[in-house]
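Laboratory data are not the source of any read-out in this text; all were calculated from the coordinates shown. Note that the coordinates shown come from a computational prediction; the quantities given were computed from them, not determined experimentally. Cβ atoms are built from the backbone, for glycine too; each structure is taken alone.
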Structure I
Amino acid sequence: MDKDLIQGNITKSLILFSIPLIIGNLLQQLYNIIDTFIVGQYLGSQALAAVGSSFTLMTFLTSIILGLCMGSGVLFSMLYGAGEIDKMKISFFVSFVSIGILSIIIEIMCLCFIDPILHFLNIPMAVYQQTYQYLIIVFVGIIFTFLFNYLSSLLRALGDSRTPLYFLAISAIINIVLDIVLITSFHMNTDGAALATVMAQGIAAVLLTYYVYHKEKSLLPQKQHFVFDQDIFKKIQSFSLLTCLQQSIMNFGILMIQGLVNSFGVVTMSAFTVAVKIDSFAYMPVQDFGNAFSTFIAQNQGAMKKERIQQGLKKAFIISSLFCLLISVIVYFQSDQLMSIFIDQSERAIIDQGVQYLRIEGACYIGIGWLFLLYGYYRGIGQPGMSVILTIASLGTRVLLSYSLAYHLGVTIIWWSIPIGWFLADIIGMSYGFYKEKWRIS
């Protein structure tokens, strides 16, 4: 187990703790990109559109589970920072049972209502069957998504960000190998990509469970901790449900945008599918840095180290800003080359739409970098409701502008609505921080 985040050099602690999170998600995004490449090259644009729409939906569903796990993780960090180990173990038990039951309900509901979900997403008939086949398999793996994310959140909340990385790497490698084998050797369609994903998730979840049980047994609740403490349950509800709401609103907004994009046809769908994956890969490090920052804030909040929180806030914004400026330059000037990795030059219309998206988003990454830090800060100090407000501001702006103007001005307004939403939320979050939380610049 890594040392805690309530002592030592702040910049070093933040960077060292965030690096495994960043590498882990980069591996996940690398898998997504390789998956996109394999599907696009071997199965064609219709399969690519089907997997792209499915990816957006699965991101939304995963965000519900991930939000619940992240919210519980904030409480774990606070209790760990405060040295209340017994309460922390009781909270492990209560949250595991609660989130596990909810995950099973989500899985059953998705399998029962897959057709209405696809109609809601405006899936064109040309790719409807392939999307259906992909999702019916992926939905089965929701329980593995819960198990892996819960145990990862538990370890990260206590300062161990490396172990989840190792198992995520195993999952990504298995996923890539199975993708290649099932699609290129067994000639399976989108169902092959889905089966590869579920099998890799399942193996990683089982291995991580085995590791925690045998190597980190001291973390686990004992018999005396198997109690349904109502006060702890209320705290878990407060942290988990609001964090879940924040994550769900964010990804539901993205899901609504996906539905709008789908209405513009397969070319736009394919361009959006590829560009979003590149986009996500580019700013994923600052998202993970924001999550690491949240754990740093929560542990120091529990330990009542207010001055360390102020110092960490300033240093985190500097680190995030510098990274965002660098990655903006790369994505803006290399957008055509990045799109061409996944789309053949003969599909020039798809490439051009993707380039337009990437240049608009790429110029504005500092906006989302700041926003992820604001999310992490407000979760960490025990105000997840503020993160919900910022998400509503960001996604509400995006959805409102897109749906009201896209059919008059074209898809370009959809691309522009995204950074506009980021910066509006930044203004709200920073203003609240300076006037209510007494942030200091000096």
Structure II
Amino acid sequence: MSDLVAKLKGIVGDEYVVTADMSQYLRGKEQPAAVVFPGSTEEVSGIVKAANDANVKVNVGGKVVETKGLSGGIAIVMSRMNQIEEIDHENLTCWVQAGMNHQELIEKLAAENLYFAPEPYAVSTSSIGGCFGIGDVDTKTFNYLPTRTFILAYESVLPTGDIYKVGTKCIKCVSGYDMIHFIVGTRATLGIITRVLVKLLPMPKAFRAVIADIPSLQAAAVAFKAIQKRKIFPSRMNAVSKALGNDVMDAKGALVLVDIESYPVSAAQYAKEIEAELRIAGATFTKVVEDKAEYDEVVAKWLKIREKISLEENKVKFTVGPAKVGTALANLTGIVGNLEENPCVLVEGLNGKITVFSKNADADAVAINKMAMGLGGNVSGLLGSQLRCKAYNDNEMLEEISRVLNSIRSQFDPKGIMAPGIKL
């Protein structure tokens, strides 16, 4: 292993290879041989080629690396690759290195009066490479579309160490297989993203937030349905359980956050109508946040809540049609118990997505999936296909799905070194 460490130091420099006191860069119980901090695509390529030669596992992260399956392997932290390379105001695009903090990119672009819509997965640690590597659907997806729509091109290092480039500034540049969006959600199983060309939007003209203390998540669902019946579709429309809501204010019940990014007149009018519907649904406290500094503070607290939810391991996420959220919540109570005291319930009213904590997440996920499927939805996440097969008691389908996914993975990663903790 000392030969491998020496090789890594020869690629990135002695100061960018850590073999002791690695805990601040790691998440999990297993211990890699080294944490490495590359400064370029070529250095990432060299690291991955060294891993292939030594036949050791590799995983990657923006600031923190998951260590499952990584004993004796290499943890690649991308934090040195944290620069914006180009902002193109005319084409509304930006080339950015994959290790740049997601929230920092949003803030730097805002200073240029430009807007990158996807939310950080975990605001303190998420990188822009992780944004697309995870490919999550965030709480603003209804209006801004899924994360994958914001990637136009990228440079990556394949699991063999070869460098791969695809995409242009053109919105339409694909003929045949769409390899640009194929990388989204692969979680480094098919390669390590090193540079990304992201699509930008003009900065919205006005921002408003409506926050409310409401007796229950069910009452919030009633308000959300009424708001949508008014043909009002804000940017975010979320409710969280009391335990989570206390992170924002001293909520006596569930906490509702509705976020409006629009034009001054329409934002003000929508905020009044949203506040009225929340009051009708039983909200005991409501507030329209108009001051930009206060608005930014509310959103920052929301992103901390999102991070807490994202990092919770014992959770189940599922999606139904937005109109079925109330029914789903009622059925969910029968599976996991009282939702109001649950430490991790998030209701995304626009997307119909619900996240819930469960002490028995593996067992409850099957029951929750059956319930969601009965309402026209399903569990989301890496295990979605497995759970659907279990719901239908169809092992043959599960075997075939696994065969296809693992066949694709083995074509990219013949030695099976990349992202060992991710099982397809």
Structure III
Amino acid sequence: MNSRSVVGSKFVAVFVGLVVVFFVAASIAQANGFRNPPGGAAAAGTDGGKIAFIDDASAVSHNPANLTEIDQSAAMVSLTFIDGKAEFDSAFGPSAETDNGIIILPNVYAVFPGEEGSGLSYGVGITTPFGQSTTWEKDSFFKGIAPYFAEIQVIDVMPSVAVKITDDLSVGGGFDIYQSEINIRSIVPWSVALGLPLPDGSLRLEGDGVGYGGNVGVTWKVAENQRLAAAYHAGFSIDYDGNADLTGAPAGIGTVPKSDFDTQIDFPAMATIGYGIQLSEKVQVGVDVEWVEFSDYESLLVGLGANDIAGLFPAETPQDWDDIWTAGIAGSWQVSDELVLRASYKFLESPIPDDTHAPTLPDADKHLVAVGAGWNSGGHTLDVAFTHSIFDDRNVTDNQNPAYNGEYDLSSELLSVAYSVSF
């Protein structure tokens, strides 16, 4: 067996092990629209300006062109721990708060350079780029007027390839294969729906679906110490099919305990442009500007099969989300051969307008401030990053559902940890 075959065998063994960790840890998180924080702690620590200089295995997600900067096979597993909370003060007086607990987001990456002189590099990622999870107390103010539990989980399998066209220009791209699950639980206040003194029931919706997309990236060294980069992820749709379980319905109204469930969600296209400069041998600075096409998410259609009873459950809910821009800046300081320090700032708009804002996904404009560090020794790298989210005030006054009007106070802290091994 030649040396490259040995390396390939080690690569497969390590990556399979990381995939096992991924599926054991898989979870979901509440974030900007449907989006989750970036995978990889180095990327989290430089989130405001990462795509020009990101050169670890997580480049598969952020800018696949930079895979050509990696000259050894490498594998990475990263975990992001999220502590998020939403508090609501109704315009009518009552209040409520979420009980989400700590959420864990896993991401796994691997990169494998091609034959020497080919200019090719290959990569793969298994990531959680989108998702949301919100849990309110069952007896909160939102009882019967909004789901008390709503979650979406999206897993993306991303095979990628990159090529160095010249010493100064690299391009890369890949496919995205998305697998997603949705789970919604609601209290059904039959007494309110039918105007009769009846006990509450429940509605549980579960479904899954698959979607497909693609991504491309380019990095151009415009000067010895400067880079321009761009990345694009195509939008995609997922059709969900599953089951609806309905309990407590009184006899004679035409409902059944179990029926089909289907819906569709449109996920956004994203385009990023970045500039990076090497200010000195040890200091880098990057700036990113991003556009996200959330406007494709115009409405949420829900089919309940045999329980599609006119007026009892809404078949369509307007969303009318807005396209958004994000912008940020980040820097890193190579303190020594082993230690690097990072810092970042990023501003994210919320795509959700006041009139369709809902407690299932409370959101607001926010500012992300991150600090991080990386330690490298003997082919092993440990990266950590801490991100504090500063949310703007969100006071909803003209919602399509007046019960959703009020003040939403949001908070979120993120801890990202990543381990990489090169061989």
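For the reader, a short list of remarks on this structure follows.
- Top of I, II, III by mean projected area of the Cα convex hull in nm², for residues 286-341 alone, largest first: III
- Label whose coordinates, when distance in nm of label points 7 Å out along Cα→Cβ at positions 46 and 182 is calculated, return 2.9 (choices I, II, III): II
- Here semi-axes √(5λ) of the Cα gyration tensor in Å was derived from just one of the structures I, II, III, and that gives 34, 26, 20; the source is I.
- Parent structure of the calculated result -11000, given that helix-only ellipticity at 222 nm (-39500 (n - 2.57) for each DSSP H run of 4 or more, over all residues; to 500) is the read-out and I, II, III the choices: II
- When Cα extents along the principal axes in Å, for residues 62-149 alone is computed across structures I, II, III, the figure 68, 19, 17 traces back to III.
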